[in-house]
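Listed after this line are the structures, all set down as C-alpha cells.
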Structure P
Amino acid sequence: MKNFKSLIFVLTLIGVINLSAQNPIVRNQFSADPTARVFNGKLYVFPSHDIAVPPNTNLRKDWFCMADYHVFTSENLTDWTDHGVIVSQNKVKWVDSTSYSMWAPDCIERNGKYYFYFPANKNIADANGRKGFGIGVAIADKPEGPYFPQPEPIKGVSGIDPNVFIDKDGQAYLYWAMGNIVVAKLKDNMTELASEPTIIANLPQKGLKEGPFLFERNGIYYLTFPHVENKIERLEYAISDNPMGPFKMAGVVMDESPMNCWTNHQSFVQFKGQWYLFYHQNAYSPKFDKNRSICADSLFFNSDGTIRKVTPTLRGVGLTKATNKIKIDRYSSKSDTGSSGAFLDSLNTFNGWKTVLNGKDAWVKYNAVDFGKEQLKSVEVKAFSEKGSSLQIRLDNVDGPVIVEVNVPIGAAWNSVEAKLTKLLTGVHNLVVMLKDGNSIDIEWIKFQ
C-alpha cells in the first residue's frame, strides 16, 4: 500500500493521473471549492485540496487543512486529468507556510496570461500589526502552469475566497469575502485594485456568507454565494444589471447538503452549450466534513432568467463508455426499497462504493451509457452473492426490454461473470440493473464488450 501511494504521488507530480468519474469527479484525493473555467475549448477545474493534519503541528485536528492546489482538465466531463500541484504554501514568499490555509481559489485568462488567485495567511503583519488573510496572484503562460506567484499579496485586500470576473467592456472585478462580500475593480495588470473595496449591500445580514462567484448571462449578473440560513451552508444568489450592484436576492440554487456537509462552494460554467454547477460535498468522508470532494451537475434557467434549483446527484454529468467499468453505485435513480450503496472498504473510501440489491425486482438506473458504433455483444459483471443470484439488465427504464440475464454463482468472494447480450447495442442508452430473484447481491461494476 505504501509503494502504491508513492506511485500515485509521483504520477500526480508529472501530470499523468487520469480519473474516470461521476460524482465526485476527483476520486483519488480530497478536493473542495471548485472553480470551473473553459480555456481553449477544454474545461479546467481549480479546487482547493483538503489533507490530513500533519503530525507534530499545533493545527486543530477538527479544522480545514490545505497546503497546495491542483488543476484538473476534461474535454468530455467524464475523463479527468490531474496535472498535479500548481501552487503550494511553501513556495509563496508572503504566505505563512505553517498555516495550511490555502482556501478557495480562482483562475482567469487575460491577454494570453493565466492569473490564479488564492487566499492564505500572511507571514508578515501589515502597518496595523495584523497578519490575517491576504489574496495572492500566480501567473502562467498556460492554464495548467507552471504558475509563478507574485512576491506580495494584492494591496488593500484582506479576506478569503477570491473570484474574478471580466465584463464585456474589458473591466475586471475582484470579489472576496470576510464577514461581508466585497467587490473592487482591478487594473489591467490584474494584480492591483483600481477602486476602493465596496461591501455589497442587500445580502442576508444574519448567518455566515462567503465564497462569492459572479457570472453573466443574457445581461443579468448573477452573484452566487454560500450562506448559513439555518445550521449549514446552502447556495443562494442575487441578481443585478451591473457587476457592482445593487443586487436583489433572487433565490436558492442548492439546498443544504443531504450529507450534512457544513460548507459548500460553487462555480458556474457554460461548456459546449450546456450550463453546469460545480460544488462540493463530503462523499468520501461522511464522518468528517472538513475532507470534501468536488461534484458537478447540469444547470438550467427559467424563461425569466431565474435559476432552477439543483438537486445533487450521484450520476453527475457526461457520458460513460460502455466498455469502461461502469460504477452503477453512482446511479441516477433507484427502487424505493432493496437498493443501496456502501463503501467497498470503509477504511479506504477512495476505493469507492458497491451497489447492494436485496429483494426481488430491486433495481438501480444508470443514465447515459455510450455503446459507440461497434456492436457490443456481451457484458461482464463483478459481483458476489452468498446464495447465488440472477440479474437482468434492461434498456431505458424498469419496464424496458431485457438485453441480458446474468447468473452470479454462490460464493462469498467477488466473481467476474460474463453473459451474452440478446440484442447488439450501439449509441447512447440508459440502463436498469434489476435483481430477478430475492437473493442479496453486491455489485462492484458492469462492463460491456
Structure Q
Amino acid sequence: MKFIADLHMHSKYSRATSKDMILEEIDKVAGEKGITVIGTGDCTHPKWFKELSDKLEPAEQGLFRLKKKYKRTTMRGVVADTRFILSGEISSIYSRGGKTRRVHNIILLPSLESAKKLNTELGKRGNIVSDGRPILGIDCEVLAKILFDIEPTAMMIPAHLWTPWFGVLGSMSGFDSLQECFGAYTDKIIAVETGLSSDPAMNWQCSGLDAVAMISNSDSHSPQKIGREATIFDAELSYKGIRGAIINSSPAHMSSSRTRGSMSANRIIATLEFFSAEGKYYHDGHRVCNISMTPKETKKNKGLCPVCKKPVTVGVLNRIGVLADAKRAVTEKGNMRTAENCVPFYAVIQLDEILSDTLGVGVKTKKVRAAYERLIIGCGTELDILMHISEKELKIHADEQVVQGIMNMRKGNVTILPGYDGEYGKISVKTDIA
C-alpha cells in the first residue's frame, strides 16, 4: 500500500507551538494535506499522553485513529481517516569528550504501554513535565539503552541531522559520526531525518550514512506546516510495516537487495523535501549582522563575521562538505533527484507559499486562504495538487499565475536566497525575488 507519512511534529505542550496543535485539528489537517500516517509528537509529556490515551483508539498494528466523537470535517466536507503513530522528540544536552553535546532524537513506539514505561523511566531522570520536547541530561548512548531495553522494536531517529546546534552531526555541538554518538547502539539506528536544510543528495556524499535510511518530516509546530516535508511508503499500513520499510531503504540494503536480484516492495519509495537552500541553516552566517556566507567565503574570512569579527554559525552545506567522503552520480529531472541504490526525492514548496508568492499577498491573508480552499475543494489534497494534478485541471480551479507557479516548482524552476543562522531563505517560483 502506498501512503505518505509525517512522523515528527509537536503538540500544544511544546514551547513555541500553536495552541491549535491538538489531535482534532492535526487529524483534520492531515486529511487535507494528504498525510495518511502522522506522528503524535510529545508522547513523553504526561498531559499529552493522557489525551492520546483518552482520544485515540487502536487501528492497524501499532497505529491509532482518533475516536469518532472527536472527528472534524475537512474543507471537502469529509472526515479524515488519519492514522497516528506514537512519537516524541527528546533533547539530550550533556558533556562528552570535553564538549557540550546537544542532540535531538525522534522516538517512535508501537504501543501506549511501551510509551508509558519510557515516560516512567525518563521521569526518574529529569523533568518531562515542563516541555513537550523534554530537555534531559542523558547521553544519547544511554538514552538508546533505556529505549531499547523497554521496547526492542522502538525506533530512535536523529532529528534534523545537520542542524548546527541540535543535530547529531551539527557543526556546533554534534559528533563526526553516528558511531561516535551512539556507540554500542549504532546498529539500532535505522534512519536519520534530513531536516529542512539538507536533502538526501547532500547526505549521499557521506559514506557513513549508507547504513541508514533517509526520512523526511515536517517537525511542525503549527497545523499549517504539517507535510512541508514527508516520506512516501510502499508498505503494509502498520508499525511493523513502516519499520520494515525503513530498514529496507538504506543505500546499503538496497545495494545488497539488487545484488541478490530481489527488491522488497516494503520500502520507502520517495521523500518530499524542502528546496534545501531555503532551510534556515543552509549557509554559514551571522544573523545579527545580516551576513550570509558560502563555505568558501567563511574560509576566506577565517570563520569570522566580516562585520563584527565574531565567529559565524557554520551551516549545513559547509558541515557536509567537511565530512563528505563519497561521490554518487545524481540524476536530476525537474524537482526530482535520485542516484543508484538510493531512494529518490522531490523538492516541494507548500501550497500557501506558492499562492502568496504568485498572488503577491501575505501567506496568512484572506486571498490566499480563499485560493487554497478553492484548490482543495476542487482538486483534492495539497500534496496531490503539488505533485500530481494535471495542469489542465489546475487551471479550472486556480488563476493562471498560480498554476504556472506550481508547474515551475515541478520543473525545479525556482529562485532562492539561501537561509543562514536561523533565518529561513527566500524562495520564489517567479523569475526573481523582489
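Any read-out appearing in this document is the output of simple, stated calculations on the displayed coordinates, not a laboratory observation. None of these values were measured; they are calculated from a predicted model. Cβ atoms are built from the backbone, for glycine too; each structure is taken alone.
Cα Rg over 2.2 N^0.38 Å computed as 0.95: which structure among P, Q? Source structure: Q. Starting from the value 22.1: which structure in P, Q was mean count of other Cβ atoms within 10 Å over residues 45-52 calculated from? Source structure: P.
The value 11 for relative contact order in percent (Cα under 8 Å, 6 or more apart) was derived from one model only; which of P, Q is it? This figure was derived from P.
Given a value of -1000 for helix-only ellipticity at 222 nm (-39500 (n - 2.57) for each DSSP H run of 4 or more, over all residues; to 500), point me to the structure among P, Q it was derived from.
Only one of P, Q returns -1000 for helix-only ellipticity at 222 nm (-39500 (n - 2.57) for each DSSP H run of 4 or more, over all residues; to 500), namely P.
29, 23, 17 is what came out when semi-axes √(5λ) of the Cα gyration tensor in Å, for residues 101-308 alone was calculated for one structure; which of P, Q is it? Write out the running numbers ahead of the final one.
On the way: P: 25, 21, 18; Q: 29, 23, 17.
Source structure: Q.
In this comparison of P, Q, the computed figure 4.5 for distance in nm of label points 7 Å out along Cα→Cβ at positions 109 and 357 is attributed to P. Here distance in nm of label points 7 Å out along Cα→Cβ at positions 197 and 405 has been calculated and equals 6.8, so which of P, Q was it run on? For distance in nm of label points 7 Å out along Cα→Cβ at positions 197 and 405, the value 6.8 is produced by structure P.
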